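The structures considered in this document are given below.
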Structure I
Amino acid sequence: MTNKRLTIGKLQLRATDGLILATLALFSLLAMIFFYRIDGWWILVLKNTAVAGVYILLNRFSEHSTKKFLKFFLRVAAVTLTYAYLFGAVDKFQLLIHGRWMDDYILDFEQWTFGVQPTLWLEDFISKPLTEWMMFSYVIYVPMYPVLCGIIYYLRGELAMEDYFFTLGFTNILCDIGFIIFPVASPMYYIKQLYTIPLDGWVWTFLGECMRKYLHFAGGSIPSPHTAAATIMWMMAYRYHRPSFWILSPVIISLYFSTFYCRFHYVTDAVVGILVAVIALAIAPLLMKMWDTLASRKALPSA
């Protein structure tokens, strides 16, 4: 992995940059093509353009920084915040193909597979300590995202960090595509009225419910981006810092279960999310090699 840069005018883009900017362009193009079905489509296009501009600007500042921490911080901020923005931006496209939520198919499949509705069946096992641990596993994913990146960067270098970024981004984008192809509202939006046992806990449960209220929306469910991205983090820890892999193991495994125990997802969402991560891990190195080949062909001749 060389992570060569593609020169376009004054821009020098790494593979992760190309992935992010191409996705912003795709979302803008979809908004313009289907403008008659997307409320505020022009606002979305303007937001995408602004995000692209800020992303490029932050990366320019990062590249010109002489301080290692600032260089790292700006790069992490640019990539991480843009991935978070893309997760929210895909919301407006989820019903473009089917025009409705497809939860009934998931509910029927899980009833046929398990003989019960798993998220409802789990009500028999709910307790405050278990809920608190599950919410911890679910919420800790957020700070784990940049912390693991920092560990990889400082111990294994910039190329390893870019491998982490690109694979994680590719996984997130596969999830975004899944939201459009098979839109699922999620249990808390589709069968919320069926739950009779509240998820009570303490601090981490409070934080988890804040995430549900302020960061989640109907949809964004299958593949589960939580299980997909967590799997990438886990495997990148295995690749670049084995102690982190072992430390994270009980948390990641618990996170898988937390997605449906805490009613953010169906079981199917979690399983498909893991499968998407496995696919991304297999394909991402090939895409990065293709990027390096393209960048080599477009490289400017030496002066």
Structure II
Amino acid sequence: MPQVLISEVGPRDGLQSVKATMPTEHKLRWIDALHAAGLREIEVASFVPARLLPQMADAAEVVRHAITLPGLVVMALVPNRKGAQAALDAGVHKLTMPVSASPAHSLANVRKTPTEMVEEVRAISELRRELAPQVRLEAGISTAFGCTLQGLVAEDDVIRLAVQCVEAGADDVGLSDTVGYANPAQVRRLFRRLRAEIGVHAGAAHMHNTRGLGIANCLAAFDEGVRTFDASLGGLGGCPYAPGASGNVVTEDLVFMFEAMGVSTGIDLDKLLAARAPLAAGLPGEPVYGMTAEAGLPKGFAPTTSTQQQA
């Protein structure tokens, strides 16, 4: 039976994209509920200055709680060496870095060029090798499918940047549709090229649903051999430099699609839907999305065997 890993990014990507700040105790309850539903990789925080992102001021505390949950890979986003040091000190299992293929987006997002970010990857790879060699390092190529600031992003630039990140020490390199420009044909083509160039280092698909194609793009990536997918409960999240972006692919809808196809996610859908409650409690009034949550599961729906065993 085919299997996929759903990497939940709501507690980081989702929460840093809304104006309100979720209280720490609510974050911990939400992460606990996600873990109870069967999620085994969660991006719980980003290590950036609190003055820039007050929603993430409790990053270290959240990580220290999350690493106590059995079987959970705790991931955090780090834009630079200082952030990586703090994340490693807190005990994360995996670091992820945003490396934008669009120079305009890179300068707006992290105030560095793509080339400078590759050097950050190198510095962070060396740091984790010294301090915590068991920690994995992932680079996510942002704006891989287009950019609201720059417009078109050359596919050759994306692939070249991915190769440079691997050479700099990244264990995995994924592709992110940061602003929701991608279409399934483009996704197939670019992931096929990525896998041909970097092989086992080809990583996750991070899709946004800005124009309603998030799920279709995930399926296109799956057809090209991708087996790790980022998603956010309730579709929370988006990019502050992507006007009109409606957020990430909805975790509940993505899990439903794969389970309905007979692809195992290891996630209990009923418990996953129940995890929307602590999210809503921590962000009262914040809109959440998801067709599966609205419609419910179909009559006679049967999840995969692994999910049934877990439930």
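Every read-out reported here was derived from the displayed coordinates using simple, explicitly stated rules and does not represent laboratory data. Note that this is a predicted model, so its numbers are computed, not measured. Cβ atoms are built from the backbone, for glycine too; each structure is taken alone.
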From which structure (I, II) was relative contact order in percent (Cα under 8 Å, 6 or more apart) calculated, if the value obtained is 26? I
Quick check for you: by distance in nm of label points 7 Å out along Cα→Cβ at positions 82 and 130, which of I, II is greatest? I
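So if we calculate mean count of other Cβ atoms within 10 Å over residues 34-41 for every structure here (I, II), which label has the highest result?
Values: I: 12.9; II: 21.5.
Largest calculated value belongs to II.
One of I, II was used to calculate helix-only ellipticity at 222 nm (-39500 (n - 2.57) for each DSSP H run of 4 or more, over all residues; to 500), giving -12000; which? Don't skip to the answer; put the middle values down first.
Values: I: -24000; II: -12000.
Label of the originating structure: II.
log10 I(q)/I(0) by the Debye sum over Cα atoms at q = 0.07, 0.08, 0.16 Å⁻¹ was computed and gave -0.29, -0.38, -1.39; which structure, I, II, did it come from? Intermediate values should be presented prior to the final figure.
Numbers: I: -0.29, -0.38, -1.39; II: -0.23, -0.31, -1.39.
Comparing all candidates, it corresponds to I.
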Distance in nm of label points 7 Å out along Cα→Cβ at positions 42 and 90 was computed and gave 2.8; which structure, I, II, did it come from? I
Distance in nm of label points 7 Å out along Cα→Cβ at positions 138 and 170 was computed and gave 1.2; which structure, I, II, did it come from? II
